Structure P
Amino acid sequence: MWTIDKLINPAHAGKIYEKFYFIDGLEGSMMLLLGGVELIILTAFLIGLYKKFSYGFVLIIHAVSTLSSFKQYLTPFEGTNLLFFAAWPMLAACIALFLLRDEDVILTFCKLN
């Protein structure tokens, strides 16, 4: 969804980068470029291409996203902060999938690593 947000609403995605990653000025064409690159890599991830790279990318991006939300974990019952805790099991799944990427052969497009 965050990739689609970069492509459909780059201004909103830019605000997310400002708030959570402390990076200013990522709007417009830069956000569209980031979204396009992410979409290509996520497609490779979904079809099982270049697993070391694509699975690693998903793991790193999700880890950064999860860890950058540390303030929300300190106040879980304020607003919608409780929803941020759903990122932890997903991070564990990303780690497991990356570590077991060579065993992941069902429904993959290609056996390339």
Structure Q
Amino acid sequence: MKGSSRRPEQVAETVRQVVADALVTEVRDPRVGFVTVTHVQVTPDLAHARIRVSVMGEPADKVRALEGLHSAAGFLRSKLTKALRTRVVPEVHFELDRGLEHAARIAELLAELKEEAPD
């Protein structure tokens, strides 16, 4: 049986670097303003890359940013074609990373509990 391959992890790191750099320097879509790539997960066959992004702003801003990212997906995939030395270039899929929102909500709840606790 074949052991676990590090190749998807290596490709994921390259995807993260290329996409993050392109979002800052080359993507001119105003909807993709304050977007940060937080995590990339690549399937073992390297066919798909799930890119989690954090977007600052209101929920409507987040929806617009995802729309902008989806429209830039083809351009970003062409950038990956040049950067990756693989036969298959992953198809990119964007989704919101809600980890920071959850962490802020937990911190808020803990602060409320601390205020309510008797000394």
Structure R
Amino acid sequence: MENQHDNTAGLKRPIQLKFRVTEAERDLIYEKMSLLNTNNLAAYLRKISIDGYIINTDTTDLKAIAAEMQKIGVNINQIARRVNTTSRIYEQDFIEIQGKVDEIWRLLRLSLLKAR
């Protein structure tokens, strides 16, 4: 026997999901809805929840490259200070920087190979 107090009887979608958002998140949802030219929040959320996808990126390699680049920047600043005070440039400075640049290229190649 059907429950007379069940308002979901006969509905195409009887299950309701609820979640909370911040004002900024709500505004972003409405902004994205407007880009799709829709005003139907339920339809938009259902569509994006079912058909949408999340891209999970691994930035480990990029962080390693950024760290190497920062080391090069520090080395260049040290060399520049020394050149400004002594008016001398040492070959070892360039060898060290070249080693760091080679390491960046190695990390980039490795990252590209992983991406294939």
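Kindly point out which one of P, Q, R the value 0.95 was derived from, the read-out being FRET efficiency 1/(1 + (r/R0)^6) of positions 78 and 102 (r between Cβ atoms, R0 = 35 Å, to 0.05). Computing FRET efficiency 1/(1 + (r/R0)^6) of positions 78 and 102 (r between Cβ atoms, R0 = 35 Å, to 0.05) on every structure in P, Q, R gives 0.95 only for R.
Could you figure out which one of P, Q, R the value -22500 for helix-only ellipticity at 222 nm (-39500 (n - 2.57) for each DSSP H run of 4 or more, over all residues; to 500) was computed from? Structure R accounts for this read-out. Computed over structures P, Q, R, percent of Cα pairs over 26 Å apart reaches its largest value in R.
FYI, it's all coordinate maths here, none of it is from the lab. Note that the coordinates shown come from a computational prediction; the quantities given were computed from them, not determined experimentally. Cβ atoms are built from the backbone, for glycine too; each structure is taken alone.
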